[in-house]
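So, here's a batch of structures to check.
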Structure 1
Amino acid sequence: MKINVVGRRVEVTDDLKAWFEKKLAKFDKFFRDDAVASIKLRHERGKDILELTITSGGTIFRSEQEDSTFLNAFDRAMEAIERQIRKNKTRLEKRLREGAFVPDAATTVEPVEEEGEFKIRVKEFPIKQMSPEEAILQMNLLDHAFYLFINAETGEPNVVYKRKDNNYGLIVPSDKE
């Protein structure tokens, strides 16, 4: 697994990188060799915030944790991603490493209730051309967390959404994988 560590206004030491690499070796049983782990570190309001994103076979696993130390936050992020994997193991078996869920004698894993069938509610509505600013206004008027629209400048479908930091995000289509 390739590992990228980025610190935003935080110094990333070689010891910390080595510790992340050692801990992420636990996931080698799940992911193919082409997997990429991205770790972003930042310090906000007296807390250390760590974002762990693992991309493998076109599937993205992500966890963002905050704690008093990056090491604690990293442990919690690893647990969260492992829970996501185990919870969706039936759907993920084709995308992950062959034999990823075959138990070995050395490992004991607590049972996790697997995700059942997805219940999808279909909602149809007309999509209008507008600017991202108009879409944010419309989203706020509807009191939604996101809003799908056709970008008047590009003619492509986009999504605006409200971020945890009370700013806004814009999702645009990309042909990059």
Structure 2
Amino acid sequence: MAGKAEKSAAAPVSMAAMAEQATGFTLGSQMSARTAYVFFDAQCPHCGALWNAAKPLKSQIKFIWVPVSLINASSTSQGATLLAAADPIAAMDEHETSLLARQGGISAGSSLDAQKALIAKNTELMTRFGFASVPVVIGTHAQTGALVTKEGSMPTAALASLLGLQAPAAQPPSPAQ
């Protein structure tokens, strides 16, 4: 269209590039035959919603959560703290609980220069692929093998559909109190 600036061509997204260049932590079985990558910012509430939506699918797929820094300085320090955690799943759960309670998330650790450098590399990779917001899911569809990418959060059923997984059975409503 006339008048619109041309967007520079993004590097092609590939699972191989993600496996080689992205650094994150795993939710799900390390031995899973299926893998999906999630670029996220520790300060992003939509990323937290996707974190909770992904958990019911962890028996079917290995999610590798790749921290980036887009929102503010806490994004880098908290992302680095998550990468350095002995148990990043527990740290992420603690972080998301704190964010939902409007308490700012986990306390950032110190001496995390190596992890902060990894966050910078992850952020550069995400922008090189042409993504401008988080969360971003990158994976292959379980039935077709096609590469799938999606920016933005989604509920569990939509995430399962994107990746060609079985949606978990709906939980019956809890009895009235």
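Values quoted throughout were computed directly from the atomic coordinates according to the rules given, and no laboratory measurement underlies them. Just so you know, these numbers come straight off a predicted model, no measurement behind them. Cβ atoms are built from the backbone, for glycine too; each structure is taken alone.
For structures 1, 2, calculate relative contact order in percent (Cα under 8 Å, 6 or more apart) and state which one comes out highest.
Result for relative contact order in percent (Cα under 8 Å, 6 or more apart) over 1, 2: largest is 2.
Please compute FRET efficiency 1/(1 + (r/R0)^6) of positions 19 and 139 (r between Cβ atoms, R0 = 35 Å, to 0.05) for structures 1, 2 and give me the label with the greatest value.
Once FRET efficiency 1/(1 + (r/R0)^6) of positions 19 and 139 (r between Cβ atoms, R0 = 35 Å, to 0.05) is tallied for 1, 2, the winner is 2.
Thinking of 1, 2, which structure, once percent of Cα pairs over 24 Å apart is computed, gives back 38?
2
By the measure distance in nm of label points 7 Å out along Cα→Cβ at positions 59 and 163, tell me the structure among 1, 2 with the highest figure.
Comparing 1, 2, the top value of distance in nm of label points 7 Å out along Cα→Cβ at positions 59 and 163 belongs to 1.
helix-only ellipticity at 222 nm (-39500 (n - 2.57) for each DSSP H run of 4 or more, over all residues; to 500) computed as -7500: which structure among 1, 2?
So the calculation was done on 1.
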